1. Quick check: 38, 37, 17 is what I get for Cα extents along the principal axes in Å, for residues 81-160 alone, calculated from one of P, Q, R. Which structure matches?
2. Given a computed value of -8500 for helix-only ellipticity at 222 nm (-39500 (n - 2.57) for each DSSP H run of 4 or more, over all residues; to 500), which structure among P, Q, R does it belong to?
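No value in this document is a laboratory result; all are computed from the given coordinates. This one's a predicted model, so the numbers in the text were calculated from it and none came from an experiment.
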Structure P
Amino acid sequence: MPAMQPAVVQYGLDEPLQVALRDVPVPEIGPSDVLLAVGAASVCGSDVHQAYLTHSWPVNAPVTLGHEFGGVIAQAGSDVRGFREGDRVVSETAAFICGECLLCRTGRYNLCPSRKGFGYGIDGGMAQYVRVPARCLHHIPDSLPFEIACLTEPHSVAYQSMCVNAEIKPGDLVVVLGPGPIGLLCARMAALSGAWPLVVAGRAVDRARLDVAGALGATHLVDIDNQSLDEVVRSLDPLGADVVCDASGASRPLDAALQMVKPDGQIIKVGWSPDLVPVNLNPLVQKNIRLQGSFSHNYPVWERVIGLLAAGRTMADQVVGLRTGLEDWQAAFESMHTGQVIKSVLLPHGPDGPRR
């Protein structure tokens with residue numbers, strides 16, 4: 001095992017792009033950890049936000065980025081059970097939890113007040129090797145390539161939003177605001193849940209992403225710069241949408257969601273919003289709307305998602321636009337920042353992946 005390794009490190013928070021490829025020590029593991037040789041790490045929008053300092057959460061810089069990853073177990077701690085060297089796995093994001101609070105003890109550790117995630121609180125997976133608590137791991141089949149398996153985490157975000165926190169029945173009119181990676185995956189989960197019609201809305205610059213939404217099951221694609229989203233929704237149901245998912249990553253679209261959702265309908269907010277703007281909440285009361293936030297995921301969600309990915313049900317290959325090595329991390333970030341690709345994937349051990 002090498003003593004040092006390359007990693008994509010956020011080293012400061014004073015100005016944008018204080019991120020670089022640096023040599024860092026290969027982590028030492030404890031008895032309940034594994035050392036994971038990373039096969040693939042996908043770039044999340046939150047990684048890009050951190051790099052450009054447009055994030056709205058605390059970051060423990062310096063920190064190795066990356067929380068969407070999978071790989072091969074290179075070393076297992078003495079207390080690890082159920083996993084061994086050579087196993088192909090993906091990792092959840094809750095790198096640290098207290099393990100003692102009510103939320104942890106009832107399987108809702110994603111909401112633990114002490115939770116710290118990979119890539120902002122604890123060193124993450126944009127490196128050749130990462131230390132992972134064994135409790136975070138899930139086996140994956142040999143048929144599932146790492147460049148798709150690393151997308152388990154964003155798929156789990158979408159599954160938690162649309163299949164756990166939302167109530168979607170076949171025939172429900174569902175609207176997704178924002179065709180970013182999470183919005184597109186939320187649209188796919190809504191389609192798998194029986195949403196019909198399924199509307200995905202974006203800006204004119206999102207044309208290519210809206211086309212992908214169509215491939216993922218959206219029945220109506222709305223360019224809000226040139227079309228009235230409200231008119232499209234009302235033409236489908238005069239009362240409005242049964243469910244609106246706000247995956248826009250902004251605050252203002254919540255106003256539109258409150259207007260277009262039908263009485264007794266539901267709004268799911270999954271996109272983080274760095275900007276703070278006034279929102280008229282009176283429709284929330286007047287229309288008896290349920291406004292639900294959705295954050296992270298837990299063990300059963302990951303097991304469901306791995307099955308869907310392995311079966312090809314989520315059409316994950318539709319969102320991967322760039323595959324490259326750690327040395328080209330900046331191109332991977334920039335291509336997502338400018339909207340050239342939906343999802344970039346880094347391959348720390350090259351296209352052939354780590355040895356088993």
Structure Q
Amino acid sequence: MDERIKKHAEILTDWSTSVSEGDNVLIRANPSAHELVVALHAEIGKRKANPVTIYTSNDASRAYLLNREGEMKTPEHMHSLFDKSDVVIAIHADDNLTAMGDVPGERLSALSKAHKPIMKLLSEKRISITQFPNNASAQMAGMSLEAYQDFVWGAIIRDWQEVHDMQEVLRERLADADEVRITGPETDITLNIGGMVPINSDGKNNLPSGEVYVAPHPDSTEGKILFDMPMILRGREVEGVMLEFSGGEVVDFSAERNEDLLKSLLETDDGARRLGELGIGTNRQIDRFTRNILFDEKMGDTIHLALGYAIPRSVGEGKKGNESAIHMDLIKKMEKGKMYLDGEMVMEKGKFVWE
């Protein structure tokens with residue numbers, strides 16, 4: 001076994017989820033990630049915890065959804081399994097990343113709505129979402145498997161305490177701010193984060209990580225923004241997304257490619273037209289677009305806005321976060337942009353003023 005797989009498993013169980021004696025650990029993975037599952041079982045065994053592994057795939061999900069008609073309800077047995085788990089580790093490593101491309105949008109939306117209580121439950125768990133490098137993901141990124149392995153483990157095997165300390169400066173600045181303004185080509189947008197809770201995402205819930213994120217007030221967003229990086233939705237690229245907000249809601253939108261997918265996403269529910277997250281990427285080990293949101297949203301010198309669900313831990317006490325069955329990130333490079341906190345510029349051309 002590649003020693004980097006063992007190190008990956010060690011970081012997941014130690015830093016990311018703090019597995020300890022007696023913990024019930026649920027691993028959800030594609031069979032392509034079997035080596036990492038084996039390494040995780042070794043680490044979980046050392047810690048005297050209790051592992052259960054579920055194998056899944058896009059092909060299996062596609063087969064179900066193409067043959068499933070009518071209303072969908074939250075599967076009680078799945079909800080119970082997640083509820084009884086102390087730790088959840090989800091490993092992305094599917095063999096066919098575009099398998100869901102021919103599934104009707106309304107069925108995907110129905111599934112998202114049915115799983116919404118499970119999504120909310122997961123936000124209360126020690127959870128880590130990670131990637132195992134395989135040929136499908138390497139191909140999607142336009143890389144050889146060997147190069148992609150170096151890229152993935154280069155972004156994952158890091159001193160995460162050092163990352164935490166570096167990001168804490170940004171987190172503190174956001175915690176003291178009310179208004180965020182982002183400007184750039186075809187972009188001038190403001191949102192309010194006063195009283196919300198910025199999160200230092202340092203490898204605990206996502207691995208890799210490298211971002212600071214916060215929930216905006218759902219009705220605060222005003223202005224327009226052009227996202228110059230593709231959004232990957234149902235295995236297809238939605239390019240050149242332009243969103244215009246008023247009163248926190250998307251009131252106009254367009255896309256240069258696959259606008260119909262963007263439209264169906266916005267029609268999922270009322271919350272799909274409002275923002276659940278502002279994220280600022282800091283991981284400069286991630287230096288290229290790979291069509292994998294787990295990496296792309298963490299890319300250094302970028303920001304991203306998520307339509308839909310607000311992560312509860314980023315919502316301040318007594319404040320209201322956006323509710324939705326979706327959480328979809330859209331990414332903007334900041335090499336020609338600026339970000340202001342309460343009128344003070346803190347980022348220009350992707351770099352923070354204190355760097």
Structure R
Amino acid sequence: MPLVVAALIIADRFQAANFTAHPSFAPMGLHGVFSAIATGGVVFAFIGFRHAIDMAGEARRPQVTVPLALGLSVVICLCIYLVLQIAFIGALDDAQLANGWGNIVFEQQLGPLGAIAAALGIFWLSTLVLAGAVVAPFGGALVAVGSNARLGLALANNGFFPRRFTLLSQRQVPLNALMLNFLIGVGAFLVLPFSELLALNGAAPTFSLAVGPVCLLALRRQDGPPRDGFRLPLAWPLALVAFIVATLIVYWSGWDTVWRLGVALATGALLFAVMGRGGSPVALRPALWLPPYLGGLLLLSWLGQFGDGLKLIGFGWDALLGALLATGCLLLAVHLRLDDTQAARHRAQEAGDPAVED
């Protein structure tokens with residue numbers, strides 16, 4: 001549907017001069033671009049690739065299919081959004097751009113693409129855009145519901161949630177985990193403004209993905225002999241860049257989002273401390289990098305330029321401090337990894353080696 005909408009708009013009116021004739025493009029500069037990435041739905045629009053990881057437990061040849069799914073999901077989304085943006089920019093007329101890119105106004109309350117379609121006289125297309133805006137999220141919701149229930153089931157299997165969340169229905173569905181996600185989702189929807197909910201849904205998954213580079217680099221050092229399958233080349237530079245970018249995206253969400261994320265993480269830590277892990281011992285040393293990382297991120301967000309912070313740290317310097325914070329914490333996290341010998345012992349236990357004692 002997005003490609004059909006974009007093609008029809010481009011076919012009806014496309015003014016290539018819009019890309020060069022109005023110098024006020026990106027009127028808020030890099031600050032506006034970075035803020036839009038975190039709070040304008042850009043990260044939220046691309047974050048769906050993580051569901052390929054959540055649902056990959058039974059994937060065949062995961063060393064091939066998982067990297068392929070991750071790469072294609074990002075590339076396909078990027079292509080679709082680029083085509084839509086090109087169609088939107090090219091379809092604007094001189095009257096809509098008369099006051100510059102920072103003051104584009106549409107008389108109809110139809111959203112940008114719907115308003116463009118109505119301005120072109122393609123009213124049925126604006127109806128199609130609105131229908132798509134209602135129907136399309138159900139596809140994403142269907143995947144997210146299954147994926148989040150899978151996460152709740154995994155947490156229960158690992159001892160972090162009560163055992164009742166491991167129960168499956170006759171159709172092998174974790175209904176208790178589904179109900180827990182439903183209640184949390186409804187509560188967040190009722191309490192938070194929608195714009196803040198959107199920003200939080202971009203920041204929270206991005207923060208969770210920041211753990212990925214830490215795990216990759218730690219497991220590289222804990223792993224035994226080389227194994228067959230996919231092995232990421234240039235792991236250190238790629239992991240460092242990924243960790244820095246994830247840190248900055250969370251920072252760009254703004255203080256009003258970051259402090260709420262901090263409250264959610266503190267609540268999770270409290271539940272973890274109260275519930276334990278089903279009686280199993282927990283290694284706390286590998287998690288000691290989290291307090292300075294979270295504390296530094298909260299302090300940077302409070303003093304930084306995004307959201308309702310104090311804006312005491314200049315733009316540009318905040319990104320540099322964020323990159324330095326991420327680099328230092330990544331090195332600390334890898335250094336504090338689980339002891340390599342103990343990690344080998346855990347692998348042997350999971351493999352069912354009878355020579356390893358409990």
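1. Q
2. Matching structure: Q.
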